[in-house]
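Each structure below appears as structure tokens.
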Structure I
Amino acid sequence: MAEMPTLNVEGLLSALQTRFGGEWTCLFRQHHLSKAAQKGVLSATEYPDMQELLYAADVLVSDYSSCIWDFSLMFKPVFLFCPDLDKYSGVRDFYVPIEKWHFILTQSQDELEEKILNFDEAEYRREIERHHQELGDCETGQATRFMCERIYKECFPTHEAEE
């Protein structure tokens, strides 16, 4: 059985630096049941709050993790690195075909680096906006207010919520 290719972190960081400038550090967060080690990265696997990691990140490289949907709300680049896509899709099914996710899909290290180097921010934003529209983005920026009013109403049903 062939071993799945791992991410070449040096190549990734080089491509990110060339395309976006600056210095880059790679945080690696794996599934809590996975024991695979990744060289050249800072481990974020044990960090308790995934949302904080997403907020701090400038770019996300992921496979099939649901974190891509949360990250898309910030319109920051998501690159899907799926060298095992043929095998994975033969065992599992996608609710929406991966080709329709509007994220940048890659299946090899060379393709990942090439897509990073040729990243077009305006085109990517249009794709993510289309993605949110197709899936029915309900984000209004008022979720906290809505939930506070709902909790207040449930806890104090005889009082009106204050504005």
Structure II
Amino acid sequence: MGDFAHGINVDELPRQIRQGIRHHRAVDAFTDTHPQVLASKRLFSSQRRRFAGVALDMLYDHYLLRHWQQFSNLNTGTFIAGVYREFREHEHLMPEDMSRVTRRMADNDWFNAYADLDNLGYALNRVAERIRFRHQFYDIINEIKEHDGELEQRFLTFFPDLITFAGENR
């Protein structure tokens, strides 16, 4: 819910949701300042660097799926189905924009689709289509593919740090 909480008075939300939004924001801040993430952003061309954070956020879902067994004992299908179920069960707590997005995510199985790099490229281009100003975000997947090995290694260095941070800051 953290990405959809802009303009919402967080203090009026139930305690668990407030905690979740604050945790989400802390994770985002940690991620945005991590040396491996910053180095990854610098791999993108200057024309696309402005959008590198968005691309990396989605790319990290891809890498997490690619290396799932390294980070979880739970089956990916079971985990993803659980996330989609929680979306449905808690939709009444979501702002309208969020419920619309989470319904699309579940209906079109976005998380499993991200396992394929070409599907990720399609999703990134869909994001590009929603940008309302002149940009060069479209086809950023080409730069991702060009640097895939280094981006993946940087993710594998970053993600254990993120797990530790998230666990310590619940």
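What follows draws every value from the coordinates through simple rules; no lab data is involved. In this text the structure is predicted, and so the values were computed from the model without any measurement. Cβ atoms are built from the backbone, for glycine too; each structure is taken alone.
Highest-scoring entry among I, II, by mean count of other Cβ atoms within 10 Å over residues 10-17, is I. I have -21000 for helix-only ellipticity at 222 nm (-39500 (n - 2.57) for each DSSP H run of 4 or more, over all residues; to 500), calculated from one of the structures I, II. Which structure is it? The structure behind it is II. Out of I, II, which one gives 8, 32, 33, 16, 8, 4, 0 for P(r) over Cα pairs in 10 Å bins from 0, in percent as computed from the coordinates? Label of the originating structure: I. Calculated for structures I, II, relative contact order in percent (Cα under 8 Å, 6 or more apart) is largest in II. Structures I, II were shown, and mean count of other Cβ atoms within 10 Å over residues 42-49 at 10.8 was computed from I.
When FRET efficiency 1/(1 + (r/R0)^6) of positions 114 and 138 (r between Cβ atoms, R0 = 41 Å, to 0.05) is calculated, the result is 0.75; to which of the structures I, II does this value belong?
Only structure I yields this read-out.
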